[in-house]
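The next part holds the structures, each set out as structure tokens.
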Structure 1
Amino acid sequence: MPRDRQLTTARILAAAESLITRGGVGAVGINAVAEAAGVDKVLIYRYFGGRAQLLRALARERRLWPEIEIFAPADGETPALADDLTAILIAHARALRAHPLARRAAAWQLVERDELARDAAAARDEHVRAIATALRARHRIPPFVDLEAMIALLWAGVTHLAMHGGAGAPFAGLDLRREEDWSRAERALSRTIHALLGAGDE
């Protein structure tokens with residue numbers, strides 16, 4: 001790709017991302033993106049084909065779901081399942097708080113089924129399945145634990161809190177813009193997971 005086209009494409013994608021993080025996916029229109037990028041809208045049609053293709057390209061170029069790895073054991077020791085799951089969910093919540101585009105994509109997929117929503121949902125589902133697979137390979141899962149259902153419920157909860165915090169909205173008495181309240185939520189998450197898994201943990 002010629003250098004000029006690369007630079008223009010990058011400016012268009014950055015403009016679309018900025019519009020989404022400020023106003024949601026609904027704020028992305030060809031005219032708005034062209035104005036924000038400082039380019040003629042003809043270039044957006046030429047390089048991307050239209051709004052749907054622009055959203056698909058943005059989803060491909062930007063990570064729409066922060067990827068969290070299972071942490072390496074310290075000193076060769078394998079953490080307990082409850083510790084692993086707690087660490088993964090807290091890391092996910094923190095990454096999502098720092099990723100405005102992912103929060104907007106998560107909100108969008110709840111109400112729409114366009115390219116960005118589908119790509120965000122697919123990225124999320126693939127990542128969560130990989131985490132469950134890795135945990136099963138690393139731990140003996142107690143017979144009373146439905147691991148995938150537990151991850152789904154807790155993942156949805158921390159995602160919802162991160163979305164509220166990004167919007168500056170309090171939730172159930174927590175002011176999610178305050179680090180103190182996030183710490184409270186993290187402590188409660190840890191205690192909940194350890195209470196649920198402690199009896200059957202290794």
Structure 2
Amino acid sequence: MDPKVIWMLAAIVIVVAVVGWILWSRKRTAQLRERFGPEYDRTVQQTGAVRKAEAALHAREKRVERLQIRPLTSDEVERFSSSWERVQARFVDDPHAAITEADKLVGEVMAARGYPVGEFDQRVEDISVDHPDVVMNYRAARDIAAQHDRGQASTEDLRQAMVHYRALFRDLLERADAAERAEEPTPASRGVQ
């Protein structure tokens with residue numbers, strides 16, 4: 001075979017490989033952006049590089065895949081919902097205690113679902129995989145609670161923290177409840193007409 005043809009074929013293979021890698025990379029970026037939403041941009045900003053951010057987000061996905069995340073039972077949803085109502089009612093008389101209880105209750109729901117509840121930063125990363133739209137609420141609520149502990153948050157700030165906790169709490173329950181309903185047999189699948 002002519003050396004020019006060999007070089008040409010090698011060049012074509014290299015170009016096809018580069019184009020394939022670029023397309024794969026763009027597809028991966030699009031998938032990560034779609035899955036993580038604002039958390040994608042936050043991670044890019046935090047790491048300072050798209051590649052590092054995408055590697056970190058992919059590592060989060062792999063970590064959460066190894067966890068045994070499960071939907072809550074109907075009884076658990078009911079029990080946690082009742083607890084949340086008591087926490088919200090307590091806010092009127094003791095906002096700081098209500099915020100502390102809200103954080104604790106969110107942790108209990110996460111634990112019941114199978115998320116590890118160790119260090120806060122790890123919890124946020126884990127929850128961002130399945131709940132990217134509300135993970136910012138979790139961070140904001142914890143920041144406000146920390147400000148209050150330092151005497152730097154108003155009652156209005158605490159009210160906002162409660163709103164943030166409620167968004168995450170509802171998302172944890174609703175997704176679990178929806179997953180449970182999806183697993184229930186439908187009348188057609190049970191042979192009921």
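Bear in mind that the values in this text are calculations on the coordinates, not laboratory data. All of these numbers come straight from a predicted model, not from anything done at the bench. Cβ atoms are built from the backbone, for glycine too; each structure is taken alone.
Some values worked out for this structure:
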read-out	value
Structure (1, 2) behind the derived value 1.21 of Rg/Rh (Cα atoms, Kirkwood Rh), for residues 17-88 alone	2
At a computed 13.5 (Kirkwood radius over Cα pairs in Å, for residues 97-168 alone), which of 1, 2	1
Entry that produces 19.8, 62 once Rg and Dmax of the Cα atoms in Å is calculated, selected from 1, 2	1
For 4.7 (distance in nm of label points 7 Å out along Cα→Cβ at positions 25 and 105, calculated) the corresponding structure among 1, 2	2
Origin of the value -22500, where helix-only ellipticity at 222 nm (-39500 (n - 2.57) for each DSSP H run of 4 or more, over all residues; to 500) was derived from one of 1, 2	1
